[in-house]
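Multiple structures are listed underneath, in structure tokens.
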Structure I
Amino acid sequence: MYEDDESQGQESSQKRLRKAIEQRMRANAVAQQKKEVLKKLMDQPAYDRLMNIRLSNEELYSQVVDLIISLAQTGRINGRMTEPQLLAILQKVTYKKEPTLEFKHK
């Protein structure tokens, strides 16, 4: 009886492991496709900067990649994106209004 429970537990854990591996492989394939698209859309310095951003801030990288792909799909990127254009996008994405201090005198 215990052997049946143990073998069923192993089978279910193997299924979960297979499923996790498949999901990881799909995610890697999507990431690779995005990189290939970015290489076609960007010049080398801009692409290198974007890859550096990926290493330091994965969330910002994802946000910028999605934005660049969206801009390309809508035809708003003409030619290859340069590093100054990428910097402009980064500034817009990361812009935060500076907090101001107000002093009220009585």
Structure II
Amino acid sequence: MASKFQLKSASNGQFHFNLHAGNGEIILSSEQYKAKQSALDGIESVRKNSQREGAFEVKAASGGKFHFVLKATNGQVIGSSQLYASEAGAKAGTESVKNNAPGASLQDDT
């Protein structure tokens, strides 16, 4: 299975997407967007910014877990990860996004 962006509509009428790795796991989730085109622009931003040096920030979360965010050049968060048991796991997650995002297909489930 190849990596993909899955675009969905939320119950409140807004849009969001998840980036799935080749094994089907969600490796990045977006925030909600009011317009579908904004969500599509967010996907393109993930494709571009995932390749930019310094775009990822690994953070400590509660309970000794870690997560990461992907930021645009203006500092806005365009995607975030699940919680990982270790900092190394979160860093591996950033590498997975770097490897999967550029060539990921789009599955539009809106």
Structure III
Amino acid sequence: MNTLPSMNTKTTETLSGLFKTLGDPTRLRIIWTLFNEEKCVHEISNILNMTHSAVSHQLSILKQNHLVKYRRDGRHMRYSLDDTHVEDILRLGILHIEHINKELL
């Protein structure tokens, strides 16, 4: 049987904030674009057909919540997923949705 880490007040509040951040479809789409490789704002904007300022705003929220990180590449900032946990969260979420959809058939 798997045991969960403790759920103290700080952990509960932080986890709630994480799920709120992930609850935005635009932020999920940005995370999805970064799943396999890092990208700059311009590339993300083109893929998602969004303005640079809108993407930058969402990336700022994702950075604050430790879901993406960045590195400077000349004049550009290159964004990537913060760590493999972000990938795991997204994969598990998708698997859960697929499981629910199969049960509803």
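Nothing in this text is a laboratory measurement; each read-out follows from the coordinates by a stated rule. Predicted model, so just to flag it, every value in this text is computed and none were measured. Cβ atoms are built from the backbone, for glycine too; each structure is taken alone.
Data table
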item: Label whose coordinates, when semi-axes √(5λ) of the Cα gyration tensor in Å is calculated, return 43, 26, 11 (choices I, II, III); result: I
item: Read-out relative contact order in percent (Cα under 8 Å, 6 or more apart), computed value 31, structure in I, II, III; result: II
item: FRET efficiency 1/(1 + (r/R0)^6) of positions 9 and 73 (r between Cβ atoms, R0 = 41 Å, to 0.05) - highest-scoring structure of I, II, III; result: II
item: Test item: helix-only ellipticity at 222 nm (-39500 (n - 2.57) for each DSSP H run of 4 or more, over all residues; to 500) calculated as -19500, pick one of I, II, III; result: III
